[in-house]
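Enquirer: Some structures to go through are shown next.
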Structure 1
Amino acid sequence: MQWIHKEATILNIFQQFIKSLYSPKHIGFFRFQGIGQTISYVFFVMLISCLPFIVYFTHIATSGLGDLQMAIKKDLPSFLIEDGVLTSSAKTKVVQRGETEIIFDPLSTVSAIDMQNKDQAVGLLKNEIVLSVNGQTQSFPYLFPTAKSVTNEQIVSYIDTLQSYLVIFLPILFITYYLFVSAIGFMKVSIFAAVGSWMNKGLKRKIEYRHSFRIASYAITPSIVVMTMMDFAQIQFPYSFLLDWLLTIIVIYFSIRTIPLPKSKT
């Protein structure tokens, strides 16, 4: 038992990640980790959870913009974007270009929420352009600093310019997304830590909230890996967040159970 305790305190972040996938006993001993190392680990697993979005969004930002450019040239009707609003005499139209579904909607019948079930799509909506990647969407208003209004022919030229700036735009977007996901991750860990403290009332182990926070930080690993693999495989099902939370709570429970009961006073 003592050797596991010693090993758990000297493992690097990658070894901790592997151990956290299958060993509640190690997770239980990780309660002795320093808070700085624990916070670094949460940032690490949150980065892993961002990988599907980064990969798929990079793909659609490169190939998808090219598909959109071709669709505007050959498939979509004439339109005008003025003061941030898309106008056209045509009705809503959906076309397929390569791997990308292009949704043209000047009538405001489609919203960004409606596009969340799309694997790879670009929406030219009434008030914004929406990129949908594996069920996740990113919306951008129609902003053209050098012009009050632009036509579809000018949009084709703007896409050429945008593609040349992707090397700057994408890292900024990904860093912003990563920080947002990390903030959500720390909130989840805090909630799971409270759940762990509540479960400990029945398990009667000698741990405090700070220990529960550390346990929760490592206990999220299996669910993060499962959800990430599902995102890469583009597998979606209703209430997947319940699987995420249930799996983490189960790992926390068994991790706390591995902690020895306090010795009774005689």
Structure 2
Amino acid sequence: MHVKEMFDLKGKVAFVTGAARGLGFAMAEAVAEQGATTILSDVDEVAVNEACARLRGRGLSAEGLVLDVGELDLLRSTIDRTAAHFGRLDIMIANAGISAGPGPLTERGAMAQFDPVHWDTLLRLNLTSVFITIQAAAAHMRKQKSGRIVVTSSIAGIRAERMVGYAYAATKAAVSNLVRQSAVELATDNVTINAIAPGPFLTDIGQGRMRQADTAKQFAADTLLNRIGLPHEIKGLAALLASPASSYITGAVIPIDGGATAI
């Protein structure tokens, strides 16, 4: 197979959660540029419609829909309806989730100040919803005997991080192992599942912190490249894992972190 064919997604249907901005939009843009009909979903109606319009304005095939992944029954039914509408579901990128929440990083990471309500919220949005997304997508892909599932984890799920909250780190570690465990079962039906584990990136979620000079320097210093990643830099890895080029990769958790986890 020619290498261009290995990355060709024409005729494929991709569904991306948390796709309105940041890394989610970059990954949606990547698979759309590869030729896939791409469904962008997000809880922010205005933002997801604007994101969809940006792709359509470039002649790419994209549709936007409003989806709160915390509404688990709605999440499942939306994936089912999408697969039924297009007659297939080839690529699922489970990106939706939240970070550590409001307040100073030192407060978020302080054990004595930990909020159990925040813990439950992150478990639902960052872990349970990811499992439901995988489960719903896999049901259709297994019937097709093919599919690619890509999950956004974090390097906070690989190692301890000084500026990350307890709940976020725990959910990302769980997501990473969920991907590995899911790969065991899904491999029998030629469905691959892998996780991308980003390090520090300049996204809408993280910009507030990155604009603080001391914090930005700390994040950058924790990488070998001594800088913070830009959203478009995730596109290549997403394109690989969503395409036939990754046919022999499954159960992997791949850092994209400027070398942070190599230190």
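Enquirer: Taking 24 as the value of relative contact order in percent (Cα under 8 Å, 6 or more apart) derived from one of the structures shown (1, 2), identify that structure.
Expert: 1
Enquirer: To test your reading of the models, identify which of 1, 2 gives -19000 for helix-only ellipticity at 222 nm (-39500 (n - 2.57) for each DSSP H run of 4 or more, over all residues; to 500) when calculated.
Expert: 1
Enquirer: While we're looking at this one, here's another question. One of 1, 2 was used to compute FRET efficiency 1/(1 + (r/R0)^6) of positions 74 and 250 (r between Cβ atoms, R0 = 41 Å, to 0.05), and the answer was 0.20. Which one was it?
Expert: 1
Enquirer: Match the computed value 4.2 of distance in nm of label points 7 Å out along Cα→Cβ at positions 34 and 242 to one of the structures 1, 2, and report its label.
Expert: 1
Enquirer: Figure out for me which of the structures 1, 2 the number 0.80 belongs to, where FRET efficiency 1/(1 + (r/R0)^6) of positions 138 and 202 (r between Cβ atoms, R0 = 41 Å, to 0.05) was derived from the coordinates.
Expert: Source structure: 2.
Enquirer: Looking at structures 1, 2, which one was distance in nm of label points 7 Å out along Cα→Cβ at positions 130 and 162 calculated from, given that it came out as 2.5?
Expert: Attributed to the structure labelled 2.
Enquirer: Taking mean projected area of the Cα convex hull in nm² as the quantity of interest, name the structure among 1, 2 where it is greatest.
Expert: Sorting by mean projected area of the Cα convex hull in nm² in descending order puts 1 first.
Enquirer: Once mean count of other Cβ atoms within 10 Å over residues 26-33 is calculated for every structure in 1, 2, which label goes with the largest value?
Expert: Once mean count of other Cβ atoms within 10 Å over residues 26-33 is worked out for each structure, 2 has the highest.
Every read-out reported here was derived from the displayed coordinates using simple, explicitly stated rules and does not represent laboratory data. Bear in mind the structure is a predicted one, so any value in this text is a computation, not a measurement. Cβ atoms are built from the backbone, for glycine too; each structure is taken alone.
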